[in-house]
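Several structures are given next for inspection.
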Structure I
């Protein structure tokens, strides 16, 4: 899969990795809560949104770097686009929700 250079592939990989990281963080740090309670904690504690979005997006940054260094620019662009979308979404959630 690493040999594929495709924008759509980058979007898919870039979208799935932060979601997997989000659930991993939930199970690692907040498994005592139900998922609904975890979401309520996020709504009440906006600093946690930033703390959670950074490790989720960090994995995308690492993946983006690997694809750029591997000269897979189309895939890297897809990963970058999704990363920007997630980052803006996290900021909007933090400040507007």
Structure II
């Protein structure tokens, strides 16, 4: 069961990461480095794995709140890494 979850999340992560990779082939406006792909891949993988793990347990309001919090945390980290909305040392700008 665990290997099926890992395979599913890995395929979805690969699919999402293929979008900027393909875009880089057609335009110079997308400029990701290997580190960008590794960081975003890890962020996507662990967020997806956490969501699948939560959803496989008994469904309820509390679990949906956890999923919402995971998505919110993912979006905040993504925004911070992309444009630095909080001004941390990890900011992309």
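Computed from the coordinates by the stated procedures, all read-outs in this text should not be read as laboratory data. What you see is a predicted model; the values in this text were computed from it and never measured. Cβ atoms are built from the backbone, for glycine too; each structure is taken alone.
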Next item on the list: State the single structure among I, II that was used to calculate relative contact order in percent (Cα under 8 Å, 6 or more apart), giving 18.
Entry: II
Next item on the list: Out of I, II, choose the structure whose coordinates give distance in nm of label points 7 Å out along Cα→Cβ at positions 4 and 76 equal to 3.4 when calculated.
Entry: II
Next item on the list: Using distance in nm of label points 7 Å out along Cα→Cβ at positions 12 and 28, single out the structure from I, II with the greatest value.
Entry: II
Checklist line | Test item: mean projected area of the Cα convex hull in nm² calculated as 6.2, pick one of I, II | finding: I
Margin query: Among I, II, considering only distance in nm of label points 7 Å out along Cα→Cβ at positions 20 and 44, which has the greatest calculated value?
Written below: I
Margin query: To test your reading of the models, identify which of I, II gives -29000 for helix-only ellipticity at 222 nm (-39500 (n - 2.57) for each DSSP H run of 4 or more, over all residues; to 500) when calculated.
Written below: I
Check: Where is mean count of other Cβ atoms within 10 Å over residues 52-59 largest, in which of I, II?
Finding: I
